[in-house]
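Pasting the structures in now, so scroll down.
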Structure I
Amino acid sequence: MDNIILGLLFLQNRTIYQLRERIDKGLSLMYSSSTGSIQAAIKKLLAQGFIEFENILENSKHKKIYSITKSGRHSFNEWINTPITGQISKHPELTKIYFLGYSTPENRIKIIEEHIQQLTQQYEILKAICEDGQNIKVNPKHKDIVYYQLATARYGRDQAKFTIKWYKDLLNKQGA
């Protein structure tokens, strides 16, 4: 969460609400967050001196606008320039598939069909993001940033398409 917040603040100062909104709209494929997890990361980043805030009064409401510091930029740059490490994504929902043979055939069909509907909705959202991304006017200075941000949406769209096909094949071959 720390590097996600630093990355979002790299381009634009934001409130906690704006950070949460941006994470929900653009990063939910990679990371799920709660306001509590964002607040905990903010507290940690403040203590490390990687971010700071300014209190402002807007429409009679006090707001904290967070920004990245020079040391925060340095930390983020160190992180972004290290090799990508990790493993194949885990899919906890496959645990249910693993044990689905214990359910009745009718329930299996219903469960898989409902999951396909959910995946299809996610696919349509990611597809729209990808299509909208092709029409965005981008400052040439930020062209590479936007390219890689949209690459994650394309990844999510393509993964959703694969997953939908996989579940449809599972449904069609069930009991065969």
Structure II
Amino acid sequence: MTLNLVLVEPQIPQNTGNIARTCAVTGARLHIVRPMGFAVDDKKLKRAGLDYWRLLDITYYDCWADFAEKNSGPFYFFTTKARKTHSDTQYPDGAYLVFGREDAGLPEELLHDHPDACVRIPMRPTLRSLNLSNSVAIAAYEALRQWGYPDLEREGSLTRFCWEDAGEEGPSE
């Protein structure tokens, strides 16, 4: 199954680095729509995702029109302005989870033109929004949960002990 994570005009290199790391460990494809608020060789970006950068499947686009021309969706637009939650949405194979700028979100014209594809992560009403890299991780893992975590290791092991020595039932879930 293929999960696509899309950043539209990201501004903060550390967020993009963290998102790149999330993509690497989940196998998600990363799509970055320019302009960006930093250079790809920014040391803050590389520091956040350095060990994983070589593992990424990443594509850059000049603008939203370029991205939309090359990808057919389905698209899910993450925004604090949506009327339905991310966890009430079923994400099909090949879904594109789209996130906007840290300081402005996605353009309202885009949201207005796709009302049924807009979703939000619930939060307290008096606060502006979650951090972008946290939002992407929440969204990605919801889609992966729905798909049964394909190709992801679901069980860990201790390095100095065996779970079997911990009791009959092993680790608690």
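If relative contact order in percent (Cα under 8 Å, 6 or more apart) is computed to be 19, which of I, II is the source? Answer for the origin of the read-out: I. State the single structure among I, II that was used to calculate helix-only ellipticity at 222 nm (-39500 (n - 2.57) for each DSSP H run of 4 or more, over all residues; to 500), giving -20000. The read-out comes from structure I. Can you tell which of I, II yields 9, 36, 33, 14, 6, 1 when P(r) over Cα pairs in 10 Å bins from 0, in percent is derived from it? Label of the originating structure: II.
If you work out distance in nm of label points 7 Å out along Cα→Cβ at positions 84 and 164 for I, II, which one comes out largest? Display every interim value, and only then the final one.
Values: I: 2.4; II: 4.8.
Looking at the calculated values, the largest one is II.
If FRET efficiency 1/(1 + (r/R0)^6) of positions 132 and 148 (r between Cβ atoms, R0 = 30 Å, to 0.05) computes to 0.70, which of I, II did it come from? Value 0.70 for FRET efficiency 1/(1 + (r/R0)^6) of positions 132 and 148 (r between Cβ atoms, R0 = 30 Å, to 0.05) corresponds to II out of I, II.
Read-outs throughout are calculated quantities, based only on the coordinates presented, and are distinct from any laboratory measurement. This is a predicted model, so every value here is computed, not measured. Cβ atoms are built from the backbone, for glycine too; each structure is taken alone.
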